Structure P
Amino acid sequence: MDKDEARAILQEHINHWKQLSYEELRSRLERKNGEVIEVKGPSGTDYCLEMEVRWETRPGEAIRVLGSIDDGGLASLLPISADFIVYPEGRKSN
């Protein structure tokens with residue numbers, strides 16, 4: 001797995017999700033298994049990208065968005081990951 005390529009793909013998706021509002025992210029909390037998509041990198045490598053939305057501590061408070069990416073090989077045991085937190089007032093961390 002090309003770690004730089006995988007990080008760039010993951011960061012692109014994280015940046016997209018950071019554009020979503022608190023309410024849009026809150027509506028995605030009902031998807032218990034997150035969202036999994038297959039992505040082809042510029043090198044032709046196929047990656048599995050998973051995005052998950054969960055409450056940071058208690059329902060109604062901050063939401064944590066987690067993303068992870070791997071190529072399905074041994075890297076799937078320790079995928080590259082990134083996350084950020086969105087607060088009800090719209091402030092985002094990370």
Structure Q
Amino acid sequence: MFSKMNSVGIEVKPKPQATVQNIVSSADLGCLLNLNSVCIAFGLENVEYEPEQFPGLVLRLDPPKVAVLLFGSGKMVITGSKTPKTPKTPSPALSGN
């Protein structure tokens with residue numbers, strides 16, 4: 001890839017430093033979710049849910065600083081973590097423990 005970029009005049013360092021910025025994980029909660037009820041349970045100040053724009057509910061947690069996407073199908077996506085351990089830590093916040 002870098003040689004192709006160099007061939008068109010784009011100078012790229014031979015070994016650029018890479019850092020982990022965003023780890024995404026997913027899970028199936030095994031049940032259907034009423035996203036309107038989830039909004040009420042977590043409080044409207046922590047939740048973004050506009051089903052006309054996006055079918056999922058976005059719950060922002062801090063800590064850990066991640067976004068949890070919940071879908072009516074029971075699927076969950078956790079995004080924004082910087083370490084592989086972080087996607088597992090929202091579970092207590094979500095379960096209320």
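Any read-out appearing in this document is the output of simple, stated calculations on the displayed coordinates, not a laboratory observation. Model, not experiment: these values are computed from the prediction. Cβ atoms are built from the backbone, for glycine too; each structure is taken alone.
Structure data summary
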| read-out | value |
| --- | --- |
| Ranking P, Q by distance in nm of label points 7 Å out along Cα→Cβ at positions 24 and 48, the structure that comes out highest | P |
| Identity of the structure behind -7000 (criterion: helix-only ellipticity at 222 nm (-39500 (n - 2.57) for each DSSP H run of 4 or more, over all residues; to 500), calculated), options P, Q | P |
| FRET efficiency 1/(1 + (r/R0)^6) of positions 16 and 56 (r between Cβ atoms, R0 = 30 Å, to 0.05) - highest-scoring structure of P, Q | P |
| Comparison of P, Q by Rg/Rh (Cα atoms, Kirkwood Rh) - largest value held by | Q |
| Which of P, Q yields 5.4 [distance in nm of label points 7 Å out along Cα→Cβ at positions 8 and 40, calculated] | Q |
